[in-house]
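FYI, it's all coordinate maths here, none of it is from the lab. Just so it is clear, the model here is predicted, and its values are computed rather than measured. Cβ atoms are built from the backbone, for glycine too; each structure is taken alone.
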Structure 1
Amino acid sequence: MTEKENVSLKSGYFRPEEKPFIDKMSDLLLRTQTMYIPQLTDFLNLREQLILNNLVNKYDDLYVHYFGGFEGAERVRGIIAPDYFVPKESDFKISMFEIRYPEKFADLHHGQILGALTGSGVERDHFGDIITDGENWQFFVFEQMKSFISEQVQKIGPYKVHLSQKKFSELLLPKDDSHDEVINVHSLRIDTVVATTYDLSRQTAKTLVEHGKVQMNWVVNKNASSFISINDTLSVRGYGRVRVNDVMGKSKGNKYILFVNIINK
């Protein structure tokens, strides 16, 4: 095991490119500790939640609460607060919208909706999960962005849509098309994990990465030799998404044993 791969297994390992996020969260933690005022974060992905948890653990009197609109949400907002503070759902300032569209003629998918939201000018960390029950779609966004979203998003792909704000009690029962799997990989490099997950050649996986078709934690990563860590999510255009839930050690054949969650396209 190389030194890089060894540190990538540790939950407390942070990458250089994560420093801006770490600095931002450290500032919120310091503000909370000095002012005793709860601080609300943007929507955080699983990797960012892991980082924030590591940072919060250094403070004896602070705690972070998470909520993303429903129990089990992947992207959530955090409230960093003194340990005695108990937040309400309304404190997270999240709005939920349902997308009304011509179901008989349209077939929406996650990528189209994501593209419409980001294309409207909304930053990715300002909205949360996009969920479906197989027919209907809902998504979560900053409460203060709800008027802007309603006005700006009137088409998704070629289809005209209408966004209808809903209460959390009107949540769809999300359809989960993912499955858990244990895979063995020679290396923790991105291209190796992509190749093994989707049964591709190493060269094909490397080309996908170098051509900007692979995102790590929703940011394009063109460095095929980058190493994955626990709670990293790789999105591979045209193939799907894989989340690394755990690195379970090494096999007798000296391969890394990964417990992953896979969503095919």
Structure 2
Amino acid sequence: MSQRVLYGFHAVTVRLKTAPESITEIHLDARRRDARMRGFIERAREAGIALVESDDEQLSKMSGGPRHQGVVARVTALKPRHSLDEVLEEVEAAKADPALVLVLDGVTDPHNLGACLRVCDGAGAHAVLAPTDHAVGINGTVAKVASGAAETVPYLMVTNLARALGEMKERGVRIIGTSDDAEHTLYDLDLTGPVALVLGAEDKGMRQLTRKTCDQLVSIPMAGAVESLNVSVAAAVCLYEARRQRLHQQATTTPAA
């Protein structure tokens, strides 16, 4: 099975919690012994993980840069946990929160993907969907920026995005695309039902076929001189508006004790 590198406390700690058997070894900054590092070392030893003391130069070389926080792990790649059908079936079976999916069309920056995954984890999104082509996969930078969310949020890459969106429509998921020139804003929509929110790349936006597949297009109101938001910020605005509406609905429909 192929191996890759995770680095940073959050990313490695989440892997320790969720799949410790997948960790081959953890390299640590030999100079760092603060409380956070001591607690991390104790947890790793309890899991039976091999610990290797390394210097900053070695850690930076392994992680591809200086932002490793003194923690770099060699891990085996986990098998994909879900397909799109499995995710939607699990959501439907739970009969709790309706499907909430983030679709990224053409996002190639690993920092943006990592930030989007972190937002999805916080907002309770069930998955992130992206095309196999013209999109970044999960790598060490994505995992570091995601702060553990790369381990908790299914990231599904599909060969035909338009077809996958069509399949979601057949399951009753409404496809909502974001566009600066849309007639309605995000806040005009009811997002309490099953929805997939589609965001395009910052420079080009959604591809035409993706745009045509959407049930509706909405804009994010911009009051200042800046014309657009970073894709991860836009994802946060959209997903947390859906979460706000769902929490409000639950509060108004739940009988008082």
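Computed values, structure above
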| quantity | calculated |
| --- | --- |
| Structure responsible for -12000, with helix-only ellipticity at 222 nm (-39500 (n - 2.57) for each DSSP H run of 4 or more, over all residues; to 500) calculated and labels 1, 2 on offer | 2 |
| Answer label among 1, 2 for the case where distance in nm of label points 7 Å out along Cα→Cβ at positions 94 and 238, calculated from the coordinates, equals 2.0 | 2 |
| Origin of the derived value -0.28, -1.20, -1.39 (log10 I(q)/I(0) by the Debye sum over Cα atoms at q = 0.07, 0.15, 0.17 Å⁻¹; candidates 1, 2) | 1 |
| Structure with the greatest value (metric mean count of other Cβ atoms within 10 Å over residues 102-109, set 1, 2) | 2 |
| P(r) over Cα pairs in 5 Å bins from 0, in percent, for residues 158-229 alone derived as 3, 13, 19, 15, 11, 9, 8, 11, 8, 1 - corresponding label from 1, 2 | 1 |
| Comparison of 1, 2 - label where mean count of other Cβ atoms within 10 Å over residues 38-45 is highest | 1 |
| Value 16, calculated as relative contact order in percent (Cα under 8 Å, 6 or more apart), assigned to which of 1, 2 | 1 |
| Among 1, 2, which structure scores highest (criterion: distance in nm of label points 7 Å out along Cα→Cβ at positions 30 and 190) | 2 |
